[in-house]
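K.L.:
Structures follow.
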Structure 1
C-alpha cells in the first residue's frame, strides 16, 4: 500500500491518495469522495497508461468535477423534481440539475471526506456515516465501499449499507473511461457491448417514463459490439434529448447475481474492459457535457465524448416508479452490491 498527501479541502481537511497494486494493475484512490483518480493498465505493447479521466487537485474535485471517479450517492442518477414519497411521507431534496436532483444533491457522497476502515496493498475500504436529513434523505446511513484487486487485471468494488430509518439508496462509481489513455481524445472508436434487451426511455428532462423499451431497432442496441460513435449522431429523439448516450439499460439475468453487464474495447491500444455486476441496471453515459473547460493530468482539455461511463446501479428515479426494482432500504436490512472491472488486451 502506498499512501501520500494529495491536498487539503477548503475546510482544511487533509486528503490522502492510496495506491493499490497487483502485478501490472495500479489503482489510485483518494479518501475525498472515495474517488478513483487513476487506473493504470498496459496496452498491447506493454505500455502502461491511466485509462480514467481525472483532475490534479482537491479543489478541482470540490468545485468543477463532473463526478470523475467518485462514489455517487445517497442516490446516484436523477430523482424527478427533487421529490419522492416513502411510506406516505413526501421528502424534498435540493435541485442541482433543474428541475431534478442529480447524484444525491450538490453535497452528495462525492463531496465528502470518507474514513479509512482497512488498507493493504490490494484493498482499501472506506466508510462514512450519512446523517439523517443529509441532502433531504431520511435515516442515518452507514456506508462502506471496498476497492480491491482480487486477481491480475481485476478491480472489484463492493458496496454495503445499513440504515436506522426507511430510506432510498442508489450507489455507483462514476469513472469516465478512455482505454486509449486519459487525455488522448474522444472514445467514439471504442467498441461497446451491453448485455441488455431493454432500456428506460426518458422524457425531456431525462427522467425515465417508467417503461422498459426494447433496444432493437434503436441507436441504443449494443447487444452486439458496436463502435460508440456509429449511431451517436442519429436523429433518434432519445439521442437528441441526451446529446448522446445517457440512458439506463435493464441488464439481462437476475439482479443480485454477478453477471456480465458490458464490455468495451479500444482498437488502437488493444485494451479491453469487461464489467460484471449484481445491480439491475447500467447507465451508459458518453461524456456529453464535457465542454473543454476541464484540464486533466495530461495537460489536455476534456471535450464531449472524451470518456465513457458504465455506471452499474439501480434505476434512476426508481422511488417514483413502482414498476422498477425497489431502491428502498429499511432498518434491519443490509444493502450489498458488487461490480468488477476486468482489464485485458485483445
Structure 2
C-alpha cells in the first residue's frame, strides 16, 4: 500500500441526518427560513456525528512554496515576492493575517518550499521540502520522495491542530506562479481545455494569459510524450509530481488527514480547490468533509465548483488567495453551528408551531 492511499477516510455517514433535520426544523422559525445556514448546520452535524456540532476552535494553516515555472514568465511578480509575503504574514500585515486577528483565529504559516530561509519564530513551521519546485515545462516539478514529503507536511500540521483540540480547519496558500499550477492541474484532472482553465491570476495581461496557456500546453505535450499516455489518464500521484507545487500537495495532504480524522475543513479559492481536485483523485471521500467558502473571481473556479456540485457560501469577487475567502466565511459557518446548538425549539420556548 502506498503512503498516500489514506484508506481510513470513511464516506460521510447519514446516520444522524433524520435527527439533525428534526432538530433544525423544530427551531423557532418557519421551515427552511435560515436557508443555507440550515444546509451548513446539517453538514457540520454529519461530519461530527453530533446534533450539537462545535466549530469554536478554528485554526488557519497557510502553506507556502515557490514554483520553478515562474522562470517562463507566467507571473507579473518576481519569485522573491513569495518570501516577502511570508514575512508579511508573520508580521501581521497580510489580508489573511488581519482577518484572522479580527476573528481571533490562530494563524500558522508553513514553509513547504519557499526559495529563501527564515529565522525561527512561533508562527512559522519549517517543513521545507526543497527551495521551490523545478520548472515543470522542462522537467517534473518534484520527485516521488518530494511529493510524499509535501503530502506529509500537510498531514503533520493537521495532526498538530488535532492535538490542540481544533474542531475546524481553514487552509490558505502563498506561492508566486501557483495559479498556473492550479490551472494545469484542473485541465489535466477534469479533462478541460487549458484555455478554459487559465485566468488572470495575480493580474497578468491578455498577453500573459496567452503565455500561461502556451506554457501549460507545451508542458502537457512533454508529459504525454514521456509516458506515451494522454495526460488525463495518468494517476494522481504522477500528475502531482509532474505539475503541482509543494504547497498545493501539502494542502491536499491536510485535507485528506482532516477527513480521516473527521474534522471539517474550509476550502478557499482557486488554488485550494485545485488541491482538493488532487486530494479527491487520491481518495474521493475527502470531499464530504469540505465546506466551500466562496466563489473566486478567477474565472475557472466556477467550473471547479460545478465539478464538486458545490454551493459556496460567498461570492464577493475575491481572488487574493491566502485563505482570505475561508476566514471571511468562517463567522457564517459558526453561525450555522450556533443556531443548531443554542437556538430554542418550539417546545422549549413555548412557541406555537405554524400549520403550513
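K.L.:
Supply the structure label, taken from 1, 2, corresponding to Cα Rg over 2.2 N^0.38 Å with the calculated value 1.00.
P.N.:
Going through each structure in turn, the value belongs to 2.
K.L.:
Quick check for you: by FRET efficiency 1/(1 + (r/R0)^6) of positions 105 and 193 (r between Cβ atoms, R0 = 35 Å, to 0.05), which of 1, 2 is greatest?
P.N.:
Of structures 1, 2, the maximum of FRET efficiency 1/(1 + (r/R0)^6) of positions 105 and 193 (r between Cβ atoms, R0 = 35 Å, to 0.05) occurs in 1.
K.L.:
Which structure, out of 1, 2, was relative contact order in percent (Cα under 8 Å, 6 or more apart) calculated from, if the result is 26?
P.N.:
Derived from the structure labelled 2.
K.L.:
Given a value of 4.8 for distance in nm of label points 7 Å out along Cα→Cβ at positions 73 and 337, calculated from one of 1, 2, which structure does it belong to?
P.N.:
Value 4.8 for distance in nm of label points 7 Å out along Cα→Cβ at positions 73 and 337 corresponds to 2 out of 1, 2.
K.L.:
So helix-only ellipticity at 222 nm (-39500 (n - 2.57) for each DSSP H run of 4 or more, over all residues; to 500), computed for just one structure, reads -14500; which one of 1, 2 is that?
P.N.:
Among 1, 2, the structure yielding -14500 for helix-only ellipticity at 222 nm (-39500 (n - 2.57) for each DSSP H run of 4 or more, over all residues; to 500) is 2.
K.L.:
2.4 is what came out when distance in nm of label points 7 Å out along Cα→Cβ at positions 137 and 153 was calculated for one structure; which of 1, 2 is it?
P.N.:
For distance in nm of label points 7 Å out along Cα→Cβ at positions 137 and 153, the value 2.4 is produced by structure 2.
Where a number appears in this text, it was derived from the coordinates with a stated rule and is not lab data. Predicted model only: the values in this text are computed from it and were never measured. Cβ atoms are built from the backbone, for glycine too; each structure is taken alone.
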